[in-house]
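K.L.:
Heads up, there are several structures right after this.
Each value in this text was obtained by applying a stated rule to the coordinates, not by laboratory testing. Because the structure is a prediction, the values reported are computed rather than measured. Cβ atoms are built from the backbone, for glycine too; each structure is taken alone.
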Structure P
Amino acid sequence: MKTIIALALAAGALALPVLGHAQDAVAPVEALDAADSGDTAWLLASCALVFLMTLPGLTLFYGGLVRAKGFLAVAIQIGAIAAITSLLWIVAGYTLAFGPVTNGWLGGGRAWMLADLGNVRDNTLVPESAFALFQLMFAAITPALMVGAWVDRARFGWVVAFSALWSLIVYAPVAHWIWGGGWLASRLGTMDFAGGIVVHTTAGVSALVAVLLLGKRTGFPRTQMLPHSPALTMIGAALLWTGWFGFNGGSSLTANDDAAAAIINTHAAACAAALAWLLIEKISIGKPTSIGFATGAIAGLATVTPAAGYIAPGAAILFGLAAAAVCYPMILLVKRRMEIDDSLDVFAVHGMGGIIGSLLLAVFIEPALGGTGYAEGMSLARQLFAQAAGVGVVAAWSALGTVIAALAVAMVIPMRVTQDEEREGLDLTSHGERAWEFE
């Protein structure tokens, strides 16, 4: 107990300079008038919606797709990842991603521990604290998306440490390159409204690389590993769908028609993709399934995300159809033909969805197709190049960063549990609990 008290006092002493510095940076009351209360309220509400996607949306979506003996392991991994990456975002992630632009590669170190935040974020009417909180939610959910790729076999300690390191090596730099004024956006003109590249491409590609390093589950692909609760997956998908309105609508940073347009496009793409997925299932396997509906909706949401604020509703429907047409066969290619054990199809759904949407953006941003139009000096060809280059660079960096982070952590914490632990289930062997007790 004395040791704990001493550590607490030491941590408090270290925090005092930071707290004092933050207090000194508080502006006079009249300076805060630059922030718009309506925009701020919408952004704060969007923060809650995005966190709803992570806990409990993603937990239930992934948890229903795994076998019963792995449900709690999925839940704990997602929760721990959200917690550690949130703290790292406060300490260093935000300033690395959104600090002052210096060389275009990383943000300047102005806001360590979220100190010295401005009254409003540059070029917005929202307080920088609200903006930092909104971006924190994105930083938390992105590595959590990868959990679906390595279920049933990744060691808990490795998962948490890897995700923490990944958030600083991969996520923060990419967020700066595209959203923080970095080189991909400022020099090439790469666009990403709400995360098709920053969130879905990074998570999808990294998940694929991680499972190649981890290896297959015992018995894959010979043994059927069916979802233990499609009902939970449907509930999780519904929460993700709802939260995505804040994910995409909040990315407008305004409470006006821009937010409404982004939400309409988000909903339209999800509807089209879910229905198209059911049709594909009916043709290919004879029955439409609840898992198919949920997966299709998520694919549509991921695909429209990079373009949600730039395109017309008619285009959003096409994005949804494209999501089903590309992501469904990609699942078959990765799992059946290549026999890569991306357990819950993170790359095929999120990665490919984000990539396809990022490329289609270049076409459907055209004003003649109802889009908002190209930036000055851009054209279809130049925008397509910018999008393709952005996707390629980010995919390559994500793969490299994942290898570095995964192997670095593996030098201290093994990546996989033992085969006996895997067979018995991670709920019991890693956490000493069962999700469901039936007598």
Structure Q
Amino acid sequence: MRIIADLHVHSKYSRATSKGMDADSIALWSHRKGINLVGTGDFTHPTYLKELKQKLAPANDGLFALKGSKNGVHFMLTSEISNIYSYKGKTRRIHNILTAPSFEAVDKINKALSKFGRLDYDGRPIFGFNAKDLVKLVMDASDRCMVIPAHAWTPWYSVFGSISGFDSIEECFEEQAGHIHAIETGLSSDPPMNWRLEALDRITLISNSDAHSPEKLGREANVFECTMQYDDITSAIKSKDKKRFLSTIEFFPEEGKYHFDGHRNCKISFSPEQTHQHKGLCPVCKKPLTIGVLNRVDNLATRKDGVVPDNAIPFRHLIPLKEIIADVLDVGVNTVKVNKLYAGVVIDRGIPELEVLQDIPAQELKQMLPEDVLKGILKVRNGRVSIAPGYDGEYGRISIP
């Protein structure tokens, strides 16, 4: 079966996350988006875990569904861990996504983690031990679990981050590197950028929303053709099987918050070339610039741009429907006009957003949306967009000609 999976989300128990991010709302919005497999997020948080155990029932091998629900949305038990520690004279801040096939495995992970600190203060807990030790801890709980470096290029909190990361998977995870089968590319990078590193040819590139509110679900996702079972999905990821792992759905990386270098407070946004010309310093405050993802990829790349590895998984760039409507109408994303048009298609007609963006023919869309919005969708499908790149925590600004 065709599965659209978003495996990295957060619950209302994570900082800066909507109070609407609970299992019921996640399932509702996943259905609206066209996602039929979604991560629970935050299984380390004791209150949220109690809710998950109350609300979810086993649905398929290693997956779950809301009790009494018939909307077809399945859950995979997932969480995110932050490891902050000193290594080789530098502070490292590494975020990893965890997946688990059962509540039993989750309980083992949480019991082991609780020896190193509290789990109840945040849905994404912070620990002071080495990231490689996290891998061992998780694998000891169940060898069916996965550890996946989250938003792998984000400057501040990732395996390759320019400020606190490493130069390779092997340097970060050492003897545990063999358990790292995939990385999450994050909103500010896309597969072609990652293909420039030969060292990542063995690694599967996955994409997820990292949603902190229900409407952000599915802004990035993964498309599988396999059975709705935990082991089949994780096997497709680990093996990089292109017959089962069909593609990823991507942000245009320029729209991500850390694509370019810059200083948000100084309103300085630089390409890597401009950063080099300024010797890495902000021309306004004279302090070091936050080095973004494009620059970091350039520094680690072993290939020229445009090379496609033989085993590369295909991908597709999309822009969320509300953002397209807002740009076309030249209004804010959360205005009444945008919400009304969005609801008229996705909620009132029950047509999943990802189908509107990708699959539904123009002639059918013409019956549902104003002509200028339809043209906007078609232009995005063809990659005809202009984006002022994001930098230092600022999202990029979309313009659809």
Structure R
Amino acid sequence: MSFEYTPKVQELRKKLTAFMNEHVYPNERKWEAHVRSERRWEVVPIIEELKPKARAAGLWNLWRPKTHGGELTNLEYAPLCEIMGRVHWAPEVFNCSAPDTGNMETLLKYGSPELIKQWCEPLLEGKIRSAFLMTEPGVASSDATNIQTRIVREKGGSGNEYVINGTKWWSSGAGDPRCKVYIVMGKTDPDNPSRHKQQSMVVVPADAPGVKVLRHLPVFGYDDAPHGHMEIALKNVRIPTSNVLLGEGRGFEIAQGRLGPGRIHHCMRLLGQAEMALEKMCKRATKRVAFGRPVADQGVTRERIAEARIMIDSTRFLVLNAAWMMDTVGNKAAKKEIAMIKVLAPNVACKVIDWAMQVHGGGGVSDDFGLAHAYAEARALRFADGPDEVHRNQIAKLEIGEQTSIAEALVKAKPA
């Protein structure tokens, strides 16, 4: 395998880095001022100002896979996603932010032509935003078979409508005033003996009667306005049965197809956050003196800087390997590698950011350097990407199966 960047990717990296240097980094304070103002739940002006410039630079919808009209493979997109991830709000400038990328890919893969035209095309244009409603407050949603939201085909009449009842939370992006559509996972066949065929995914307009945003949920005190993470009640919400994605009972199938690319994007962006934290740590350590010498000369600081570099580069190679496998053998065959990076990337980011905060002293836990917010996001992704325990369990089962198969093959290969 070769992870060498192609000339096309090298050129895009150069253009993207130049765009970040010219338009994004200089405007971080402007973005910060808006989201801390009384207008923080309104659209951030600087992002809207930069979107046309990103499109004009050919840096729009870079996430879009080759299989659905894009130009890049997962392996090619990885280093670009990392560059965007250095500033947590930057991906939206390029229409490459979560959860929209995952929702757009889901619609392109599993939606009808009508749903694609109605919802995906405006998302691709950056005119609207979306949310993904899966997690619920009343059950342990790390086991998605626990989901209680009901999507019931209306009895009597034409039978061409679903009625939805349930409560969802951590619906990221639902706070944005431009959020116009949800993808909702719920049970259409709760009595099916196969626990993984009870669920379906459906498209729900955000303004459908019966949809009510109950509250926003802060992450370690950050409300992430105007994006937000919302708790949403769905009470007798009616949608046409044509709004089902792929078919009834195929929600888990979609989840596996959606969560591979969507989650690997998170891992790529986290690498950018970790790189930014390491950069800040090195700069701070050389500028501060403690106990008669620069902090950078303290043994523990140097050890942490070295460990951070080792951890970041190791994670990058594992992410690139997972991306390469997704491109060559498919998401299903790469599920162990995807699970591994879901565990490793947020844990590495958390550790590196934590060390960077320590070097910054009291300033590290303030909002002056962006490290506290970065830590909050990285820590939250250890849930949003699925709990570490779930991924480790899957990795272990796959590893045991592989090793057992190898052992059995060796026994059979021995001469009698």
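K.L.:
Given structures P, Q, R, which gives the highest value for distance in nm of label points 7 Å out along Cα→Cβ at positions 120 and 336? Walk me through the intermediate numbers first.
P.N.:
Values: P: 5.5; Q: 4.5; R: 3.2.
Between P, Q, R, the highest calculated value is found for P.
K.L.:
Still on this model: If helix-only ellipticity at 222 nm (-39500 (n - 2.57) for each DSSP H run of 4 or more, over all residues; to 500) is computed to be -19000, which of P, Q, R is the source?
P.N.:
Source structure for this number: P.
K.L.:
Assign the value 20.6, 61, calculated as Rg and Dmax of the Cα atoms in Å, to the correct structure from P, Q, R.
P.N.:
Working: P: 21.5, 70; Q: 20.6, 61; R: 22.5, 82.
Computing Rg and Dmax of the Cα atoms in Å on every structure in P, Q, R gives 20.6, 61 only for Q.
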